[in-house]
Structure I
Amino acid sequence: MDIFSFPLGIDKFTDGADLYLLSHYHRDHMDGLDRGWKRGPLVCSPVTANLLAELDGVPRENLIAIEPRQSKDVQVAGKTLRITALDANHCPGAILFIFECDGRRIIYTGDFRLNDELRSHKALLAGADRLYVDSTYASPEYLFPTQEESVRLVLDAVRSNIDKEILLALYTIGKNKIVEALFEEFGRPVLVTKDKLKAYQAMGCGQHVTDKRHEAGFIGYSRDYFDRYFRWTRERNPSNALVIYPSGMCLDAQPREGFFYVPYSEHCDWPEFCEFVGMVGAREVVKT
């Protein structure tokens, strides 16, 4: 991405760049970032740096960690690039970047969801020259509950079905606020695979999950499992179970026995997207 007079590799690691940056640890933002990657210095949050080192074998000496609310000056192509990070309210470790160089300010959100923490940084965000903004649900038909409201819906559903086997549709990284809330409310971790357990441990929240069935209060599988295999097996062999399926794509989900669809989103809905774009007031807006 040639946003100044030198190329930056932001959420893309296939082309030559003077500096690379990763907004968060989701594979659709990691094109070209293969195991043991060492093409150049890579800026990311401390949580993402830990994931890259522990799961992908990226040498830690190649990683430049920047905390949310922190700014760092990096020398690139003989110029000083100031990078400021803010918590993107997406998955653990997700940050948005504010770049300042040559008298210009560029904002790159990566995936994010507007919340009061980001609103509190209005003065820092306002007046950018260009805004690269996540537009996953940037359409008027999308109107989500707040994440806090969605978490309450999940906890209420579990309380009402506590006598059943509770299963949860999970990403490897994401929906962590729901997993954390279940642990805090019921004192039992979610059963996950060993690769998910390793990821949670790298994020510093390994206590919320386990790979030992006798310790678990809930069972976590991938969304693909529930979308494909699980439905077929349970229709043939019904059981006393409730599947909690949290996703922004659940707004129009048809009711299905044994499934609780909750519109929990880690991306902005339409009003939040419009509010953020208006709050930044950039001269140029690029949807990503």
Structure II
Amino acid sequence: MKFPSVAIIIPTRGRQESLKVCLRQILPYVTQHSECMIVVTDDGDAHETRAALGDEFSRIQVIQGPHRGPAANRNCGVAHSQGDLLIFLDDDCRPQSDLVAEYQRAAGAEPECGVFEGRITAEGKGTGFGDTAPSNETGGYLWSCNFAMRRNLFTSIGGFDERYPFPAMEDVDLHFRVARKSQIRFLPTARVFHGIERRVGRKILRHYALSHLLYLHLHGLKATRHGPLFFIRVLVHEAIFGGRRYLRGQAAKDPHHLLLVIWTNTQLLLIALFWRFHPYLAKKFFPACCAGCRSIHASFAD
């Protein structure tokens, strides 16, 4: 069996310590296999990251990102890499040491499969309603912190859509497009652990909502199955089951964030009900707070 050459793409921004933890897990394997390379693409200051990594990580290529969000940053990493199989990780995950080998073995054994979706295990205990971590124990999500795709397929679909300026929905969009072109194989042995992250406040939810609306604008409510019924289900889940789960886990800090989540999804439901007017309603409910918001509003106008 012939193993494909590999490029591991890790976007980062100002998280050198967690990046080191991630790199230490996979560096021994990469060092022993000349067909593997790691590209860290920094949307902050690449010079600072190179200095922080030091001699321990001298083999790793660190490049300057384009400062246009994680979608553009990942594409930038791909453009500066070589390798037939692209593995995408995040700087705040802890991959198992055999992750790269598992992806190589699977890609060599199944040449007809274009995408391999890795397992993501949330670790740690949240303390509030804004604490979250991506989880993918059984497949079906293709979260950007752990998957592999053949370069020719990634290129054919145009990579990540750079119209998504925030870390929200860009991987859902990629999943939607790639599922039409390739089989996606869940690979539970290619595993990463992802810690809890606190994401609270109106700005976070505004960016999520606008990213979700952009996804619907580009692909349509019917094709994505994200019509009014979808948002009703989300509301019920967050208001009843989600709140109960957090309380049961004694993670009741930031209760205002749960109310903001419910209100944001109510606004998304209203926009879905009156989709014909979504460019106007998006500006009314989610006014721009930064250049990224303005770029999404401009996409609605187009």
Structure III
Amino acid sequence: MSYYIHVGGDGNGLGVWEITDTRVRRIDGAGIDYPRPAGVDVLQNIASTAPFSTVRQLRLAPGGYYSRMARPSSAYPRQSPGTTPDNATNRRAIAEALGQLSALQQQLESICQVVHPIAENLPTFGHEIRSLLLLACTEVETQWKSVLKAHSSRAENTSDYVKLAAAMKLPSYAIAFNFYPWLPPLRPFENWKLVSQKPSQDISWYSAYNATKHDRERALSQATLENALMATAACATMIVAQFGWVDSIRERAALNSYFEIAESPIWEPEDVYFHALIEHEPRFTTALTYPF
């Protein structure tokens, strides 16, 4: 059997269908179930019920999802970043990640009260800024490792971490700092590509982190305000890309007012999560291993 999502011209989901050799059944609670007619293009028939709609085959069976990888739901495929069905299980991880992001936000805000974050001051560097850069990047590494370990994948260096770029569409995120509206949204993973010989250097803020961590005397000048802002934005991105916005940053008033998702990935309708119906109750039942 195969599963298909019917998507309207406005991008919203119109239903999810199970199609076998003998039956056509809508499995989102609508109660439509009939024998598969011979000589009829079933998918075209479904699409014809709504103007400008399309029918796409789901990549994941109902109830399946990838742990710590947020995606939209079948009802609203365009509402990115969506959420992750196992957020309830990860409540402690979410709380600890938000606690760390709160600490980074407070440190960044304190720095920006001394060094005004305008374009001319972004190259400013110093010990307190270096401290923020080190803490933010360490937290980003923690998030990278946690996602990979949730999928039983190796998580030792950036050659491993960079695999998350495509899996979670990290380059498509942009984070705005609402307290500094003159700054353009930051895209910390914009240049991170899976096919790369130097994944640690593709993202300049992370390269600066490595340099100033291992050789402060000669690389302190790389601990700039711009790199600290980028690393903090990367931390916010990783939280949202794992758990969604609603169950994470939006839960903390201070963080919700400080950070904003300016851009998020566009997921194809076939990539969304769809629940299974167990005794007429919607449930997600199967945590899948992402095929890195």
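One of I, II, III was used to calculate distance in nm of label points 7 Å out along Cα→Cβ at positions 142 and 158, giving 2.6; which?
Label of the originating structure: I.
If log10 I(q)/I(0) by the Debye sum over Cα atoms at q = 0.16, 0.24, 0.31 Å⁻¹, for residues 126-181 alone is computed to be -0.64, -1.01, -1.17, which of I, II, III is the source?
III
Which of I, II, III yields -13500 for helix-only ellipticity at 222 nm (-39500 (n - 2.57) for each DSSP H run of 4 or more, over all residues; to 500), as computed?
Going label by label, the one that fits is II.
Each value in this text was obtained by applying a stated rule to the coordinates, not by laboratory testing. No experiment lies behind these values; they were computed from the predicted model shown. Cβ atoms are built from the backbone, for glycine too; each structure is taken alone.
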